[in-house]
1. One of P, Q, R was used to compute Rg and Dmax of the Cα atoms in Å, for residues 66-169 alone, and the result was 15.3, 46. Which label is that?
2. Given a computed value of 23.6 for Kirkwood radius over Cα pairs in Å, which structure among P, Q, R does it belong to?
Structure P
Amino acid sequence: MKRSLLLLFFCLLLIAVLQAAGTPRAYYQKVVSPTVDILTLVSSTVTSSTASNYTVTADIVETTGEVLSTATGTATSSLRLYKAGNGTTTPYYAAVFCQLGTFTTAWHAGQTLRITVTMTNIIPNQSTSWDYVIPTGTAQITITSPTQNIPPLYYSMQYVITPGLNFIALPMDSGLTSVSSISAAYPGLVDMIAYWDSPSASWIASVYLGDMWDNEFTLSPGMPLMINALASFDFYSTGDIPLTPISYSLLEGLNTVMIPLNLTGLSLASQVAASIGNVDQVSKWDPSMQNWVTATNLGGFYDGDFSVTVGMPLFVNATISNTWPVTRSSSNATKSSKASK
């Protein structure tokens, strides 16, 4: 009799443990980005999908080795980053969803749920984590305030790179300070990096020799660069907006510039020329043709005028020396096409 009661006790205990381990409880946390409208990056309302440019992991801190992750096959019915709400009674918002019942070991009130969100399509990847103490009960958990910040935590600008020569710039204060730092971020993808030196009217190039960069030079925010790519990839300038506005000290003749991030009103090459003043040609690099496309001032209009955007590197021909844009720190602008913060 005692043996039967003991066996029954253990059976009931096992059932209780198994039921607790699978006790469903939904956790929703509203997330935002400090730099962009997050709904431009997390746009799908489909609950069977998760934002493809992010990975999400969930871990109960007290239970080691049991980690849910969208990168390792956890079903989206258990973990996802998606667009929640319905757009009418509940405005759309980005949310991380985690089903606590998915963890193998039983969750308990008072344990700490740790969520980590990583943005994977920028280099370097950006991650952020937060902890949440699970409250008592089994009711759904929905937290819309306070929100949690997810990447991009810093500003980022993308340049689509194709094999051959590509013209890029460094609009952000990203920590890239040397040619080798670009090579380290994009190993095996670039074998030449050059900048235009206005005083000598020539390109100053650093070339990869297999184990070192010959003629390596320093980099600074706002600097336009010509790179030779060995394969297609996306180059990202990611970081803070430079505290000191970028400006360029232009010499008579050819100079490289980047349209500063605050000059959003410039949408045509002719407008860039007018903003700088005393410029008769503005050129962009076309990587598909491996050649320059030029807008030329014919006196009353610009022949071959083209669209431009902030962060875009350009070649401009100045008819006189000039500083652009004029800022409080313009006296710091260098005499080459290297930008000065």
Structure Q
Amino acid sequence: MTLFGTLQEGLLSRDPTFHAIVADRDRFGEVFWLFGDSIFHGLALRRYPERWTLEEIAAEPLWPFRSPGAMINLRLKGLGLLEEDATGVALKGQRVACFAGSCGQPEKTGAAALRIKNLIEESTIRPGDKIAFLDAGPHTSDPDRYEAQWLTMRRLVTEDHDLTLLMCTAFENLAEDSRDFLGEFRREQAMYSIGWPPGSSGRSHNDATRAAALAPLEGRGKTRLIDMAKRLTAFKKMSAETCGAAVYLKDNVHLNVWGNMRLAAELMHEAWPDLVGADNTATEQLVSKEWTRLAYGARQRSGAWAGRGGWSPRAAVQQARACYESAIEAAAQTG
């Protein structure tokens, strides 16, 4: 299966926690709905969550790191705000995050718009909830059309509803990739910060996202632009300088555990700023125990976290703290 064949298949799937929320919405307080594609769906452990058997889940200590939503929920659970079953499916809680399906990009917005509209009208998505949009992978239109589709989705969420929408710019590491094609798509079709058409001085697709998020629109809800491309690029640089650990998987599109942890921290701090600086013991205990599996190329003998002698349980904890503490600084800035 090609990289983007996998991406498109992922658009059809749902987080089991999504089903639990829809089945009995009253068991949960504020919900953070993550609409997007394979980034939100979860490939940190290299397979979509639904492709794991119960036996594999039970044997995988890194299971709580499978997706950004799962990482957010691990922290909420540690704070006593959420209860989960043995497989990480939410049972009830004051707050919860879930992957909820497509955000309406890059395909036509109709199906995604109808699904989100129904969730709102059925009071599954409720006033006070938070919604994030993030599109990655191949874009199939020019920036002008891309912006127009974002505006359609933004109006749907915020025009008549008291909801907070976080619109995220897209990120990837494809500038460092030597391939011309990623499956059936040219590499440039999955790059969001280059001028379009490629090689021109035209707008990028991230420019289109910024324009759609910042356009003056009247409505009951609120929209915030989260420049995730800028924030993840800064985190990648910091990780390389401090310990040498990569933050992307080898496909240069999907994030590994560290990249997902930073993404989860950025999202959580934007959605729930009252949790900035909250306890994160569960995450730190897990990375300390599984540190050898989380090296991702980290320097083993020198240079990693000055004075600490290379990659180690302590260095892994420092990396986890950097994911969250640096995200606190980012969340305090605009964009």
Structure R
Amino acid sequence: MILTKFNKLLRIIIICFLTSIFSIMIISCSSTKSKEKPVVLYGKVEFNGDPTPLNPQKFDAAMSILMKLSNRYNYISLNYLINKSLDNPEYANKKVNEIAQEYDADYIAIAQVNILKHIIRSQITLKSTDKSKPDLIGSGFDNLKYTDASTGDLIYDPALLRSLQRAYASAIADSNHFVIDSLKLNVKPLPTLVIGPIAFSGENQDDWKLYLDKVVSSYAAVETVFDILKFSNNYVVYDTETRDSVYKIFGFHIAENYSPPTMHEIKALYQMAVDYYVSGNLHKTDKGAELSLSLYSITQEGLLPLKTEEQFFDDDSRMVFLEHIIRAAVKLFNIEEFTIPDANETETE
């Protein structure tokens, strides 16, 4: 499944990159003629957070692709401007406003890209060159899903493109802008979600191995919920490493997956613009164990309960526990069909 998704995205990237080169050639030949579409000029991009192989050229390539898919603006790329400067060294000293005036650009694209472990957040500002018109501003997220099969290195380009598409769709106030059936493309602005702990509570906890091994059991439960949601079309989901990186930024210890969340942790997530939170409780009784899994909205005041699913089992087995975690999560998020991806599946051809 991972390979299929990645190959589809790769084909779209190649096709759109080639066609974007042709469209930019049209811009360069017709800059003095009447415009068929408004013009967006590359301005600048800033990268913040964890070090990555991302650079302005990769951002520019992603912008060229999304602008071609959008078909709303003509885009004057960084690549075109660099080639122009090589042909005419004096061109390299021109200010962006001078270039915008030369091409009668309607907007200048300015972006900030923030990387935290396995999450990319992009913000796009289409700065209007007409002071009487507002700037268009939007942000979007995506998680890093792919690794290089030969090196194990994270592949950033697909996540960068998707986060920029979401930011752009938000900026132009069209959430379905990159839902294109003919390309089997479904990229919409999505809220973010963090998976919190499965708190262990109840009586006679030492009677069950699940409780004696609660560090491992709770971690396995959290990872199982992540496996269910990581390819969701409704949320951009933080993995546990990225979640714990947020806490580290605020000076907290790594969260224990078997203890309830603290108010400080929730406030940290709110300040990092996380929208939703999932956590649960495993409560042991004299008859077995009661499992609850809940979805919350993160607000300035704390957690706002939205929905809860409950399960009961009486077998002291980690596999049985995880089966009920899956059942609760599938019901909680209205997932019609779910199978955990094969751990041995790789992205090789």
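What follows draws every value from the coordinates through simple rules; no lab data is involved. Since this is a predicted model, take the numbers as computed values, not measurements.
1. Values: P: 17.7, 60; Q: 15.3, 46; R: 16.4, 52.
Derived from the structure labelled Q.
2. Details: P: 23.6; Q: 20.1; R: 22.5.
Matching structure: P.
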